[in-house]
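I've put the structures underneath this note.
Just so it is clear, none of the values below were taken in a lab; they were calculated from the coordinates. Worth saying up front: this structure is predicted, and the values here are computed from it rather than measured. Cβ atoms are built from the backbone, for glycine too; each structure is taken alone.
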Structure P
Amino acid sequence: MSPRTFAYDEAFSRNLGWVTEAEQRSLRGKRVAIAGLGGVGGSHLLTLARLGIGRFHIADFDRFDLANFNRQAGATMATLDRPKIDVLAEMALEVDPELELQRFPMGVEADRVDAFLAGVDLYVDGLDYFALDIRRRVFARCAALGIPAITAAPLGMGVALLNFVPGSMSFEDYFRLEGASPDEQAIRFLLGLSPRMLQLAYLVDRSRVDFHAKRGPSTVMACQLCAGMAATEALKLLLGRGRVLKAPHGVQFDAYRYRLTRTWRPGGNHHPLQRAALAIARRQLGIR
């Protein structure tokens, strides 16, 4: 067979019907920033590339290791010890060779957040769960620059979603991490993402969750559900159509329990229900 050349219109023609031809052309011109290309970030990039989005800023400083094999797009024996940013860039370019990719191989450095966000239409969070300092900085700059930001967190065998968009509650006002210890920040982030904690019912070995060591269990199902949900929100935000839940409204879907729950926490973690849940979680985890 003779080699075939890439043609954008044909490659993404099966999106049509769910989007119009004009909307598909619009997606091609959009620029999305993704920080972190591990558990969820790599799947975000590949899913959004298949949606036909044409421009990305991607950031990651890590390399693939064996412990990534259970969930991370791009983690194989052939990519061991290779930079995640290079592997995922290659994979995305295999989907769309005409992608415009700007790489930040040192991750999102504190003094380069504005460069990372320059000209982007949307930010999708793929940072490691415990990377809360830089996550707070990125979300704060998104708010200041008027950039909508999505976080879709893999929890158990499901996903918890929050959208922070211009005119809605900010990340910091919702999670209230300022001045808290690292352990306290981690538990506030978890309870803020998942007020109903659907995933806790089937956690069979709680010793695998260690906030002090910054370690917890993960599943590929959760990462792929995150990519699907985040991409759907990205489509709505980038095209300006469809209802978008805005923080303090959120949603959690748990595939293991067949449960979908909508959450609403006015005041975020300052809400009385959240404060009570945080107090219980602190006692269970020995956090003061």
Structure Q
Amino acid sequence: MPFDYNTAFSRNIGWVTTAEQEALREKRVAIAGLGGVGGSHLLTLARLGVGRFNLAEFDTFDLVNFNRQVGANMVSLGRPKLDVMVEQALAINPEADIRRFPAGLDANNVSDFLQGVDLYVDGLDFFALDAREAVFSAGAKLGVPATTVAPLGMGAALLNFLPGETTFEEYFGFAGRSELERALRFFIGLAPARLQMAYLADPSTINLAARHGPSTIMGCMLCSGVAGSEALKILLGRGKVYAAPWSVHFDAYLNRLSRLHRPAGNEHPRQRRALAQAKKALGLG
């Protein structure tokens, strides 16, 4: 059977109008990182009918990815994540227009990566702090809306950064800080409610200095649902979009939803206390 866009995504109609579906077909979404959340984001948006993507990823699939990454299996072992995930996206929509960035992102190519983009969806590894700073900074300058949804335990923590609103740097405050402190500020800032810590079975598995932390497929799949919903609202200009310094955190294990407002982000008094406590626990003073 030959591919037909209208038939393939006809079951979206009702939740979106026919005109909105056609608009999604023309939208371009950039995703950096195609591992735990990024791969799921890509397939979710492909099934939503988004027709154009800029994708950045330099890594290959490994056994340690099997617990959470949709592209990881025995067949894809050792293969570039970018190639595998592009194949899967094109298997859903062979008409998709995909630009590839196989070297990943840095300050030299981030502007090209965001060229002509309607939305940036963050799929970078938690510890890819330099690349994350570069892409969010460039996005703010170019007026590209951005969303990041972090898989924390068995939940999803959402932050949107919209043109004219609080920027990534204003919220997290990375400038001039060490890599370890930036990782700590990212961890605390992503989900001020820290719902996931209530059921962490082994705290020793979180080691920011060693760039290590546990993960679940439930968290990643929840993130893709949240990111897809936020993308729909942003791309179509409909529905309430909470922008930073608002954060939204849903935890499926606890069946709890937290929506918090933290003006000044990590410089908010409660955030500063949380950072001070975490730094003391890590022996950072």
Structure R
Amino acid sequence: MSVPVVSVGNLTVGGTGKTPMVRELVRRLAARERRAAVVSRGYGATTGRGESDEGALLASWLPDVPRRAHPDRVRAAREAVEKDGADCLVLDDGFQHRRLSRDLDVVLVDATEPFGHGRLLPGGLLREPPSSLARAGLVVLTRADQVSAETLAELRRTVSRLSGAPVVEAVHRPVGVVEVPGGAVSPAGFLAGRAVHAFCGIGQPEGFRGTLESLGARVVRFDALGDHHAYGEDELDRLLSAGREAGAAISVTTEKDAVKLTRWATSERTFAYLSVEIAIVSGEAELDLALDRVLEGR
């Protein structure tokens, strides 16, 4: 491409935090006065608007940022530059996409399940072997706060053996509980001590549960559905009813799930979602240096 390309990807199927990381990179590029566009494959369209879950989430987070989704990501990238005026691109879920060249590969590794049970698909969750980290330009260990210091240190040593790239640590930081419908926002600490029914259709459901429990929530029922789950209106009713029967004071889902459910919310059919962002807790200077080098080099 004629503009810098930064890819965000991972080694495994499931949620490592790619979408929040895309938002974080777009914000950092905007702070450098760059007009970034997000380019994706656009897997699945389960939101009711012909859009992927991740695309709908990014639209709510970054309404003024161009987004192009197409199975031909080279075409999407060219349109972002030629039609949207992008002067840099963030490639969402691009580590295994080899046709579009990139200037920086940011690879996310979930500290709670870093290498997908050590097996490639279909026996495990790995899309490609851990040795592929050798292609990474930057490795981000996500959910770094959900494992022990010893486990995190061992993971850093393993990653350093596989890749010469700088290693950054990040956490999924809850920023609020948002009521649906209505949009009223409470601090994340609002869940402390409350009986909570949690449900989600994401790739790493236990990470969501761990985040809720870290906030002091008492999870009295937990429904883990498949990644990119396509909800139905009746199904939402069944989920909310099951939560009430379990004694929950509130039903909480992820923001990624909420974008698919909001259309059915009413005064009698209420739930909430946990708003979360990626926060860099170690290695921020390495991340900024990697971005600056990409922009200076192009």
Subject >> Answer label among P, Q, R for the case where distance in nm of label points 7 Å out along Cα→Cβ at positions 96 and 128, calculated from the coordinates, equals 1.0 >> reply: R
**OP:** Assuming 7.7 is mean projected area of the Cα convex hull in nm², for residues 104-223 alone as calculated from a single structure, say which of P, Q, R it is.
**Re:** Q
